[in-house]
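Participant: Please find the structures below.
Every number in this text was worked out from the coordinates using simple rules, so none of it is lab data. Just so it is clear, the model here is predicted, and its values are computed rather than measured.
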Structure 1
Amino acid sequence: MKFTFKKVLLYLLAMVLLGTAVTLIQSTMMGMSAWDAFHRNFYEGIPLEYKYLNAMSAILFVGLAYIIEWKKPKLIMLFPILISFFIGAVIDFELTFVPNVVDGTLYVNIIYILIATINIAVALNIIIYSGFPLPAIDQFCKAIAKRLHISFGQGKIFGEVFAAIGSVVAGELFGFRSEFYYLGFTTIYFILLLGAIIDFAKHPLYRLLGAVSKIEVFADDMLKKDINRKNIYRNSRAIIIKNNKILLEYFKESNFYVLPGGGKKQFETLERCLKREVLEETGYKINHIEEKTIILEYYPNITIESHFYTAKLKSDMIFEDKIHLTEEEKQGNLDLVWVDLNEAITLLDESDSTYEKGNQLMNREFLGIINSI
């Protein structure tokens with residue numbers, strides 16, 4: 001964990017965003033997220049301010065997170081408790097002045113929920129980017145995600161379901177059945193969509209924060225003022241490494257290598273494009289996608305924007321029925337090869353292709369790999 005002034009400020013901002021999200025949710029007539037309902041039921045039953053209540057629950061969930069990951073207790077595990085105390089203090093403070101819209105229009109209530117959703121998605125991704133500890137309940141969800149080998153957003157779904165059950169138990173304990181345990185539309189909305197929204201926000205936010213390196217390559221004699229900003233071809237490339245070997249596509253007819261991947265379709269995300277292209281070209285299904293590098297190649301008539309992602313195979317199974325090669329790939333006699341990582345870098349750097357764009361493509365893949373791993 002590297003402390004920088006920028007990351008510390010972003011981290012504090014994320015804590016405030018999370019506290020504000022809870023405040024907004026509690027000020028609506030649409031119920032609460034499962035975790036907020038869980039804490040609210042205890043808040044009603046135990047006369048403690050949120051800053052103390054959050055800290056108490058943090059002790060429980062940090063402990064559970066360490067048990068799930070089977071990690072030895074460390075001093076750093078106390079940090080999420082302090083975070084939870086801070087977020088609780090933000091909630092206590094903001095509840096004193098944020099307008100309550102329980103009696104307001106549905107439109108205003110929905111705006112509150114949408115702002116809260118954006119706050120949470122942005123805040124949690126900022127925290128993960130900063131490398132600092134997550135709040136206790138999110139650390140608990142991340143531990144679930146690691147144990148089940150799923151994304152953090154998917155781990156949040158499991159956490160929300162757990163909290164919803166906990167809300168009912170706490171509600172029964174303190175007798176709040178008439179309030180539906182503070183569960184409602186927001187609970188269902190968060191269980192179904194919050195995890196996906198968190199995952200969706202990650203890559204564009206990381207690009208904005210500068211977490212993804214960017215490399216610019218100019219054609220001969222081109223200047224920045226000559227960049228073609230109208231004709232842009234965007235594509236995704238997959239860096240799949242297994243047992244220190246990387247998956248490459250080898251075009252036998254022209255003697256050149258490239259990474260699996262291809263062009264983005266209209267209205268398709270770059271991540272969805274990557275999964276589709278890898279499946280169509282190799283038959284493999286991938287997950288744990290992490291954007292690492294963007295390479296911008298500038299030519300007089302086009303700008304090629306290549307996004308390089310590290311990814312893992314879901315399994316060793318090849319879905320033959322999902323492979324759909326283009327005519328160009330068929331004519332090039334495409335073959336899949338697993339190559340030692342160092343050997344792959346040498347091949348991309350030193351191979352001489354008979355295809356007019358082969359060396360250019362291999363140079364791009366070479367730059368993408370060495371800047372991504």
Structure 2
Amino acid sequence: MEKKKILIVASLSHSLINFRGDFIKSLIKSDYKVYALAPGHPDKFKTKLIEYGAIPIEFNLNRTGLNPVMDFKTIRELKSIMKKYKIDLVFPYTVKPVIYSSIAANQCNIPVISLITGLGFAFTGLTFKARVLQRLNETLYKLSIRKNKVVVFQNKDDYQLFLDRKILKEDNKVAFVSGSGVNLDQFQYRINKIESNKISFLLVSRLIKEKGISLFLEAAKKLKEKYPESEYHIIGATDNSPSSIKEEDLKHLHNLGIIFYYGKQTNIPEHLYRRDIFVLPTYYREGVPRSILEALSVGLPIITTDTPGCKETVKKDYNGILIKPQNLGELVNAMEYFLINKEKIEGMGINSRKYAEERFDVKIINKDLIDLISKVI
């Protein structure tokens with residue numbers, strides 16, 4: 001019997017490895033033929049996908065901005081790819097792949113299970129541009145995903161927003177998963193016994209203001225003066241976004257000894273193992289942040305915002321602290337709590353690992369997704 005063919009559509013090649021690598025391997029182990037589609041595959045990612053057993057394919061996608069002519073060409077190209085490879089089911093994730101792949105697949109009568117991984121900048125509603133993009137995305141989502149077999153969400157707040165904005169109807173079939181999951185073998189637990197006053201905080205993120213980077217920097221300035229032995233570590237890359245933090249500002253604070261700035265890193269587990277508390281004061285519309293899941297797995301207490309996607313990762317008084325978004329005072333107080341109550345760090349870290357095992361294990365999440373796929377095709 002010929003294997004069923006799954007087309008996974010992403011906006012970035014590396015996300016297929018970093019966020020869907022275990023999923024791809026699980027699909028292949030479950031006897032599916034997997035085509036991995038992204039707008040360009042650098043050789044190292046193409047090689048990795050082939051090692052997994054997937055077939056890498058490329059397509060043209062204008063990742064940022066709107067160009068109706070380009071977007072129409074993208075949909076037409078997607079239809080051609082789906083027909084050429086006789087795809088049995090399409091699995092897109094992130095905004096543009098979900099919208100364009102859903103339109104293309106629906107026109108080809110190919111079933112779609114789409115994954116909403118967070119609503120991002122457009123649904124923050126904080127600027128005029130964000131509000132305009134939100135209205136546009138709402139319209140495009142309505143046109144594209146209502147006919148999908150299943151729409152998968154990473155948190156129930158996003159689903160409720162889709163209902164409230166009438167993007168989806170009550171009778172649309174939906175499912176929920178706890179983020180992309182975390183490989184508990186790759187991010188192994190380590191016991192953190194605090195034996196000095198050199199408590200260290202770590203933030204790992206794309207370095208844009210919506211992720212709360214500016215708040216973290218302000219908190220570091222305040223707390224470093226009061227607790228000179230404390231440390232504040234930042235990993236991530238700046239980019240061309242208008243809200244990107246300026247790299248020279250980060251380097252300036254690094255040279256002053258207020259923060260440790262590393263730029264983009266590939267050895268994230270090593271950094272997590274050396275730190276004490278993980279911080280992500282984001283007000284971006286997250287799905288469930290992968291960076292927090294990795295920190296949970298390693299066994300770090302979490303400080304993050306009481307917002308969709310993030311609040312799912314923290315149980316109050318159990319494994320961390322939730323703060324109001326864009327509230328510097330609450331962030332400072334939360335970080336200072338661990339500086340004053342060092343004895344809480346080990347216990348909350350243990351609880352973070354337990355929570356990761358109970359809810360965010362990638363094996364659990366991938367099984368749920370593959371069960372959905374098998375029911376559809």
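Participant: For the read-out helix-only ellipticity at 222 nm (-39500 (n - 2.57) for each DSSP H run of 4 or more, over all residues; to 500), a value of -13000 was computed from one structure; give its label from 1, 2.
Facilitator: Source structure: 2.
Participant: Let me ask you something else. Suppose Rg/Rh (Cα atoms, Kirkwood Rh) works out to 0.98; of 1, 2, which structure was it derived from?
Facilitator: Here the read-out was taken from 2.
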